[in-house]
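**Student:** The structures considered in this document are given below.
Here, each number is a calculation from the coordinates, and none is a lab measurement. As the structure is a computational prediction, the values presented were derived from the model and not from experiment. Cβ atoms are built from the backbone, for glycine too; each structure is taken alone.
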Structure 1
Amino acid sequence: MSDQIFVGKTALVTGGARGIGRAVCRMLAAQGARVAVNYQRNTAAAEETVRMIEADAERVIAVQADVSNETDVRRMIDTVRRELGPVDLLVNNAGIAESKPHSAVSYARWREMFAVNVDGPFLVTWAVKDEMISRGFGRIVNVSSLAAKVLKPDMIDYATTKAAVIAFTRHCAAALAPHVRVNCVAPGLTNTDLAQSANPDAVARLIAATPLGRMAEPDEIANVVRFLLSEDSSFVTGQTIVACGGRS
């Protein structure tokens, strides 16, 4: 008997080509799921993720879509359903981030941030929720951020979107129960391309303010996602786990 907990399940990870999304795809493949790796522009990174996990996954595909575009999302879900089957496990991970003073935040950028970080989870969830309900099974994990919980005066637009993701999680959990569970993970500083490209002094200050004295590795965040998707969390819904090394 296999000890892989997601055998027979179809998983979709938005923003799955790099960083936390890639780590989640690797975890899902290792646990036997069929995996759809969503990406918007970075075809090479998505193909690399597919190569990394195809030996473990029951089946894996890369599927391009802009999660803020309803037509793209519908096409993506149709492709996943056709190639892998209906979505059982959804991880809304795709997002954009930046740090800049309030004087540099334009309305256009505010709208773009909300389109990807808030409209994206809404559109993808709405594209799969009815089928999950009719089949009597669905597990959704949204990726927020520690920025939703702590003051970030240089990330007003980003932090606001990530707070909205937490609210979206809570209300969807109540609306889609009992067969669909919806939870959230809010990572702190994580060792991704974004962190590597950030101001080293700023990163050092954040690490110094973290009780565990380091940033997270993407696999550590993926392990939290694993718990929330699995039956180990069978009585957990509408919750946000803050994985930040004690900084909050």
Structure 2
Amino acid sequence: MDLKNTSAVVTGGASGLGEATARELSKRGVKVVLADLNDEAGSQVAAEIGGAYVHCDVTSTEQVIEAIAAATAMAPLWSAVNCAGIGWATRTVGKDGEYSSAHDLDLYRKVIEINLIGTFNVCRLAATAMGHNSPDVDNMRGAIVNTASVAAEDGQIGQVAYSSSKGGVVGLTLPLARDLAVIGVRANCILPGLIDTPIYGTGPQSDEFKARLGAGVLFPKRLGYSSEFATLAAELLANSYMNAESIRLDAGIRMQPK
């Protein structure tokens, strides 16, 4: 699938995996809309890559449509990459055994709402827009890449909400691809492992913490680079024979219970 002179929506595009993906797609001739909540960072990255920024809550139908409209105004929308998401860690049952200390149900709902429902919201709306594209030689009209996590398969203690949400993203990959085949849109999923993003902070303490994490990786013994996620995402978009796949990007790590 030829990405040049097309547009893309990248959620969570203001930083981390989304930013790296937006920059990679821009280098390949794609006009990128960064859909994020960080207005300052999003506007700066968009200006640097010659794209656009749209303030976007992925759970909002209206705001996602606004991001899609911004993309289609620049070029036909052929790509969507879902990187927006949040993390949360807490055990299911509190140490005191009281109902009040059990996992907060509203926080569980929030993680599911953003990570899973938000991802699907972008998928359903972006695919709808892609369905209006003129098909290429393979009768293709676009492609979607979603972001799960190795926590979908190796969820650690305290990750019940996060792992549930990411497991849902993996689970929707095959039926989503089957649903969208009729309009010529592919769907794939990446399960990143320990990737070096701003979530780990900066400075000597952060570097020491990341080094300890990297020592537990099979090989190479380091955290992954956002650019490594980005090039895989771009390949999943460009390679017309990649469809309905969920791919771990983790250097062989298998997460321990804690």
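**Student:** If volume of the Cα convex hull per residue in Å³, for residues 96-191 alone comes out at 84 when worked out from the coordinates, which of 1, 2 was used?
**Tutor:** Answer by label: 2.
**Student:** Same structure again: When you work out distance in nm of label points 7 Å out along Cα→Cβ at positions 72 and 144 for each of the structures 1, 2, which one comes out largest?
**Tutor:** Across 1, 2, distance in nm of label points 7 Å out along Cα→Cβ at positions 72 and 144 peaks for 1.
**Student:** Of the structures labelled 1, 2, one was used to calculate mean count of other Cβ atoms within 10 Å over residues 48-55, giving 18.9. Name it.
**Tutor:** Matching structure: 2.
**Student:** A further question on this structure: Looking at Rg/Rh (Cα atoms, Kirkwood Rh), point out which structure of 1, 2 has the largest value. Don't skip to the answer; put the middle values down first.
**Tutor:** Working: 1: 0.95; 2: 0.98.
Ranking 1, 2 on Rg/Rh (Cα atoms, Kirkwood Rh), first place is 2.
**Student:** Rank structures 1, 2 by distance in nm of label points 7 Å out along Cα→Cβ at positions 112 and 232 and report only the one at the top, that is, the highest.
**Tutor:** Top value of distance in nm of label points 7 Å out along Cα→Cβ at positions 112 and 232 goes to structure 1.
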